[in-house]
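Read the figures in this text as sums done on the coordinates, not as results from a lab. Since this is a predicted model, take the numbers as computed values, not measurements. Cβ atoms are built from the backbone, for glycine too; each structure is taken alone.
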Structure P
């Protein structure tokens, strides 16, 4: 299973051909194995900017993480990594803690130094630039 960060959700629409083609291929291969958080999808929706497209792709993702249940853990992550971590990143890191077998798909360099459980590196698949 894969945990899609904002950068992956927008990648199939990227202006950079290499990134767009890679993301579209990855998406086809792993179509039913893509998870994300509502925060990451919301951020991606804003970046995509075409809400007809957003309406078409929302069904392609499974959503994970109950923010109400996880707000203490999310607050702790935000405090630990302030000011670099935004709320969407915090939800992805927390989801990774709850589902450690999931690999995070991103091109966000912050995920190189975010840690789960305080010291464990995150399993990351890098999106080519």
Structure Q
């Protein structure tokens, strides 16, 4: 079973992500974090296979949580999932060691991104110029 941790400060978004993830055979949500600090703590405790991480959260945002996690859990694939996707956000995510970044409004990108990270591939939408 693939274990996925969701980190988003919005309970409705977490619920929708849980339903989306658990609609895939072999995927389960192992935890839900309400902020960046909570995501770091839960990732260290639960050792998920993938972290789906919101960018804009109170306290510690997604970039700061990812920065800490790439130091503490360097093998953990992180998919940044945010409403405010832009080339800047994607480039910053890539520079921080985040393996993928997608828009919350593109449901297919979320599941495609998780699948890509599970295959040890990077997944950025929009794509980062080479």
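Here relative contact order in percent (Cα under 8 Å, 6 or more apart) was calculated and came to 20; which of the structures P, Q was it taken from?
This figure was derived from Q.
Please state which of the structures P, Q yields 0.91 when Rg/Rh (Cα atoms, Kirkwood Rh) is computed from it.
Traced to structure Q.
Among the shown structures P, Q, from which was the value 0.95 of FRET efficiency 1/(1 + (r/R0)^6) of positions 32 and 72 (r between Cβ atoms, R0 = 30 Å, to 0.05) calculated?
Q
Have a look at P, Q and say which one yields 0.9 for distance in nm of label points 7 Å out along Cα→Cβ at positions 8 and 64, as calculated.
P
On distance in nm of label points 7 Å out along Cα→Cβ at positions 56 and 88, which of the structures labelled P, Q is highest?
Comparing P, Q, the top value of distance in nm of label points 7 Å out along Cα→Cβ at positions 56 and 88 belongs to P.
Of the structures labelled P, Q, one was used to calculate mean count of other Cβ atoms within 10 Å over residues 80-87, giving 13.4. Name it.
Value 13.4 for mean count of other Cβ atoms within 10 Å over residues 80-87 corresponds to P out of P, Q.
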